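FYI, it's all coordinate maths here, none of it is from the lab. This one's a predicted model, so the numbers in the text were calculated from it and none came from an experiment. Cβ atoms are built from the backbone, for glycine too; each structure is taken alone.
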Structure I
Amino acid sequence: MPYEAISLFDIFKIGIGPSSSHTLGPWRAAQRMLQGLEAKDRLKDVVALTVVLYGSLAKTGKGHGTDVAVLMGLQGADPVTVPVADIHPIVRAVSDTGILRLNGTYPISFDLSEHLQFLTLETLPYHPNGLTFLVRFRDGVETARTFYSIGGGFVVEEGEIAQSATAIQLPFPINTAEDLLHWCMKTGLSVSDVSLENETAWRSEAQTRQGAEQIWEVMSSCMYRGAHTEGMLPGGLEVKRRAAALNRKLIGGAVYSNYSEWQKAIAQGGRDFTRTLDWVSCFALAVNEENASFGRVVTAPTNGAAGVVPAVLQYMLVFQEGLSEDAALRFLATASIVGSVFKKGATLSAAMGGCQAEIGVSSAMAAAGLTECLGGTQKQVLMAAEIAMEHHLGLTCDPIGGLVQVPCIERNTMGAIKAITASQLALQSTPDFAKVSLDAVIKAMWDTARDMNHKYKETADGGLAIHVPISLPEC
């Protein structure tokens, strides 16, 4: 059976908030459009460019920073490396001057009101997150390229042929949780071992380890920044940051000057249930407050759910004893392969599946990673993922004002706590007696996604988005 080869670094991508599908995806689509023109030596000949956003991208694009992302991508900025502080000044310069520099080099006239269009009443058939680049060249030739941001920062172009099953030969081809369990049982390898063996199809073990360390460094740095930054979140909702105040209350008089010292201070402060619960909430809030502020985050598997995996991983590193030296690597490897199974069997896109596709999947990933590192069997690891998703089924995506703030930020705390609970349940259970498999819950999730009313799929047309009166400034 053909399989889709998905790497750890496809599930965990470094980028800019607030949304993987509405920010990182369109940003990457703009970069791909430029790369295509450069490959044909046509970039220098562009005289006019219009970007058209459809469906969910149009409805919640301003709140999610889609306009910002497209402009940054067209100017050749890389979301992995661009200084976060430079983003809004660069965008303001385009707005003020009416000049856009393609790939940072070739200037064209660009009026935001004319050349960046939000078609809120039109949706392209393939996916709700569609955008088209209309290009006119100096010789009068015109062309159009349409891309779809399908969730988690993944982007496909219209008419693009799906990756061939033979393009990447994995040691252990996996489409389903049953496939994953098959290879674990056949080889005796753990879930993280199978995941890491598959990574060797792309790079050396040392390179994978180095890349995973970079992923965790970005996650932990984001968490640390968020736990020490006060103020209001941007966008007009006037949502106050809470992580810094909570951190200050919990840390007491402890003195520290960096992440490592902060981590030690947390561990030395005690491990009673209430305190641990508060810290997990603080970790998750910190990441997603940074995400909502156009901070640098890691999709896990999305930006809207970026706080769950790091919060649970941080909880494990701080409050659990007897961990292996490579516990963080094994956590991420396990989480990523579980996330890939959800992508193949359902979706990572809230515009397709509601928030169950974001918080639900991230909670399942974190539950699996935690269970792996706490000594769970292969079946217990998959059981933990199943439990976590089972109790997120039907979760809607209804962001107030189209912003990834309310209820998104708090939902990351809920997803993290559910992940820990799911892990504990699985570790105290016998999976052979479980009534629901991970594949069954993924199928249920996908059926629920297809049945869910479009109002609850990242459109801000239903749920909390229409029941909380707000007045946002025009973007």
Structure II
Amino acid sequence: MHGKTAHELHSLLTNKKISALELTEAVISQIDKVESRVQAYVSINKDQAIKQAKAADERIKNNSNLTPLTGIPVAIKDNMCTKGMLTTCSSKILNNYIPPYNATIVDKIKAAGAVILGKTNMDEFAMGSSTENSGIHPTFNPWNTKTVPGGSSGGSAAAVAADEAILATGSDTGGSIRQPASFCGVVGFKPTYGRVSRYGLVAFASSLDQIGPLTKDVTDTAILMNVLAGHDPKDSTSVNLPVPDYQKALVNDVKKMKIGYIKELLGKGIDKDIKSEIQKAMKKFAELGAELIEVSLPSFEYAVATYYLIAPAEASSNLARYDGVKYGHRSKEAKDLLTMYYNTRREGFGNEVKRRIMIGTYALSAGYYDAYYLKALKVRTLIKEDFAKAFSQCDVLLSPTSPSVAFKVGEKAADPLSMYLSDIATIPVNLAGLPAISLPCGFSQGLPIGLQLVGQAFAEETVLRAAFTFEQNTDWHKQKPSL
């Protein structure tokens, strides 16, 4: 049961072939078997999950308020507030924090009757591309436990790949859903900025963060998007637009669709095996009737530098609240208020978080604001304009999700710049606030390769349709790690 998709399980549940309790117990049994090797979770609440599964069975028995998520076990990334359940952002500074409220997306998932298994591991405060920056423990890739699962949503991607959850939520600030989806051979979707409420998502970079699904196939992504998407008055950046039924977008047809392949992301710096598999994916789209067009987005050259000024600047501001006064860790080693602030932040934050706070504070400081932060905002506008020009010629843009497959644990830990460059294909999408998906398209050295498809703002349906058509005509999504 734990190896099946949510839509397969929904059919079994509603036809009374299995119960939500049996399904939840099967997933918990899988967690017991493999979690010691994968370490996808930071907290698991088995008793609560069993209770929710029994409640789901009552709903199914009475045919009351059934949704495609009723009785489906879901994992939540640990930067989304869960009332009565630890929410730590995988940081020592929040190691005892239990929120008094749920994030909007958690309320929506619960209202749909899903079973919440626990909270997944991540890079501390979502800052990282490998889940090695977790302040709790690293997570390992189910395809090869000597490699990283990607980040920052590495725990969610690994949990879905290892069948430790049927569905999971992630957050994406510069590729944090798509890159781990690519590394772990699952589907990861970043919606348009403003499409999904960020209320209750612990902020890293508020103009970039977006919540989205990590799933076993594109159909499950559409199912979870139907629950997550929608306007939320509690989030001032949430957009008040009608939400389509994303499942209706799953049409196996790309005839006459114009797909632009990004020249800059198929050149130097991209692993040759990845380039080869992406070219095969392009050929597949052409066979299916799509028109392929080469597009150039020259501003991509500056995207990583731009991101590493804007995101740390916003992080510096957002993380100022962790001062040991209101909640979270407070240093015991303090003789006055200033040393309490200093020691709390020194003890509570990991190296990568400190690095980004310092970069951001410097970029925002008097005398440097215009030279760095303001200039970065101008380049962000150029990146948006490059995307707009590309979309005047095509419906969807295509590229690799990552320039490499999953790298070895520890391989890039001492080289933050090399780590930052692993998000070269995903970062521009966040800077422009666009929707994008990563789905499996091949293997290199026994590790999955991800194909990225990018759409225009609020054109999630077009992206899902292109992804669904590719998936239906290949079988990469059916491959499983042999844990």
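What to note about this one:
- Label whose coordinates, when helix-only ellipticity at 222 nm (-39500 (n - 2.57) for each DSSP H run of 4 or more, over all residues; to 500) is calculated, return -15000 (choices I, II): I
- In this comparison of I, II, the computed figure 0.90 for FRET efficiency 1/(1 + (r/R0)^6) of positions 128 and 216 (r between Cβ atoms, R0 = 35 Å, to 0.05) is attributed to II.
- Origin of the derived value 61 (percent of Cα pairs over 26 Å apart, for residues 224-351 alone; candidates I, II): II
- Origin of the derived value 18.1 (mean projected area of the Cα convex hull in nm², for residues 80-263 alone; candidates I, II): I
- When mean count of other Cβ atoms within 10 Å over residues 72-79 is calculated for each of structures I, II, structure II gives the greatest result.
- Structure (I, II) behind the derived value 27.0 of mean count of other Cβ atoms within 10 Å over residues 56-63: I
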